[in-house]
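Multiple structures follow.
Nothing in this text is a laboratory measurement; each read-out follows from the coordinates by a stated rule. Note that the coordinates shown come from a computational prediction; the quantities given were computed from them, not determined experimentally.
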Structure I
């Protein structure tokens with residue numbers, strides 16, 4: 001495994017290896033066992049989109065692995081002033097041992113990998129969010145024991161989270177259903193993959209999608225960069241909410257997951273969020289452990 005660019009690139013075996021290593025690193029962290037696996041190595045962290053969880057988890061994780069994280073905002077880099085990504089990739093490859101990038105265009109991540117000579121980790125693009133979904137899968141397996149026989153349901157915008165959850169869920173063997181408005185469906189590449197790989201349902205009916213689900217996911221109705229669409233999206237997505245009715249349609253004991261930040265009262269009610277807060281914040285913590293596993297896999301082996 002040289003890079004983490006998108007979930008579509010990973011095999012089931014690679015996902016399982018990452019999750020197993022994440023479990024091990026989490027156990028060691030909880031028991032005070034140091035693991036300076038990346039001692040002496042540097043990770044450049046390029047942020048063209050702001051972040052709470054991505055920055056803190058990657059920076060802390062790199063420190064815990066014995067390495068040196070460098071925060072690089074687009075304001076600090078020539079890439080933010082028009083330097084071609086291929087030139088940035090070739091320069092940074094001579095300084096760093098890896099790059100994590102959180103940006104808009106998936107092509108920018110792909111180009112860094114194409115023109116650079118060091119591992120590239122996708123910290124989020126408009127197309128996908130693989131680090132988040134690896135943490136999600138880690139959390140599901142922790143709580144449920146395995147993926148076998150589980151149904152995952154996603155309710156809301158067919159955005160980067162939906163794209164990555166569909167691919168990740170199907171690759172580990174879960175049934176996947178998604179409820180989204182007709183004009184806000186996931187990427188066609190993801191839909192084509194889903195139709196050929198496992199049991200997948202897409203509908204506009206929230207209760208139909210949630211029926212018999214073991215894990216329920218949602219995300220904000222307007223993602224970063226879509227603020228000007230917020231009022232329109234509130235009208236379109238009204239009803240695409242995890243609430244008591246949705247929980248009643250799901251299986252008893254169903255988990256709820258949210259990549260955060262959450263807009264209580266929109267995509268999820270305050271009541272449901274707080275009832276499942278332990279699961280949601282375990283999911284947030286697992287960003288740290290899953291990403292440490294990814295860094296070890298691409299930078300340490």
Structure II
């Protein structure tokens with residue numbers, strides 16, 4: 001019995017020694033300590049007359065080091081990286097396409113922010129303040145097929161069957177969309193209630209849109225108390241309706257990027273398109289909708 005106890009004790013001791021050696025071995029050698037890149041937010045600037053207001057909802061950074069993708073990170077982000085020394089840093093502005101978190105993507109119409117050489121050191125946090133613009137005509141075939149900021153006039157059109165029309169807010173009304181450059185004095189406004197139960201307005205006719213799988217983004221700034229729908233009218237032999245997304249209420253100003261490109265590609269025979277924005281409420285209820293900075297952007 002003593003012999004068995006001795007053998008068992010020797011076995012336990014051996015296993016403990018082996019585990020201790022293995023554990024120590026895990027922490028020996030060249031364990032890398034990362035450097036860090038921190039990004040709080042992206043800044044967008046625009047040529048107001050050509051590109052409209054500098055409204056954006058850039059939520060993510062797509063980080064490349066020496067043209068190698070490191071990942072997509074929601075801001076604010078402190079990103080660990082294992083590179084050392086001087087490296088090229090490229091940060092692409094990322095968005096949630098169609099307002100959905102699972103469809104994060106690089107905005108193809110915003111330029112990347114590039115640092116040609118950044119010295120990366122372990123444990124050091126480099127805070128970067130990236131900025132971006134739309135690609136210019138010299139750099140890309142970027143087109144603004146439609147813009148409406150409700151400043152000079154209303155370019156959207158009321159649809160047949162709508163109970164009411166979109167109007168402009170009072171000048172400098174506190175509810176309007178505003179920016180720090182004082183470019184905005186008006187927004188579009190719709191009220192529903194009493195016997196006014198629905199609204200629908202459309203863009204002007206959109207012709208010659210690219211239909212070979214191109215990204216075509218509809219940008220909408222909005223603030224509302226009820227859901228609204230965004231879709232397309234496609235003029236083929238008759239007008240076809242193509243629903244795209246339902247946008248949830250937002251008590252503060254929000255922004256959505258909707259990619260209408262796939263629907264344009266799938267409807268190649270259309271003579272022209274119009275996008276529409278529509279809302280409806282139940283009887284004995286009310287709703288308010290504010291809209292601004294409507295843009296349809298694509299690369300030809």
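Out of I, II, which has the highest value for percent of Cα pairs over 34 Å apart? Biggest value here belongs to II. I, II: which one has helix-only ellipticity at 222 nm (-39500 (n - 2.57) for each DSSP H run of 4 or more, over all residues; to 500), as calculated, at -13500? Here the read-out was taken from I.
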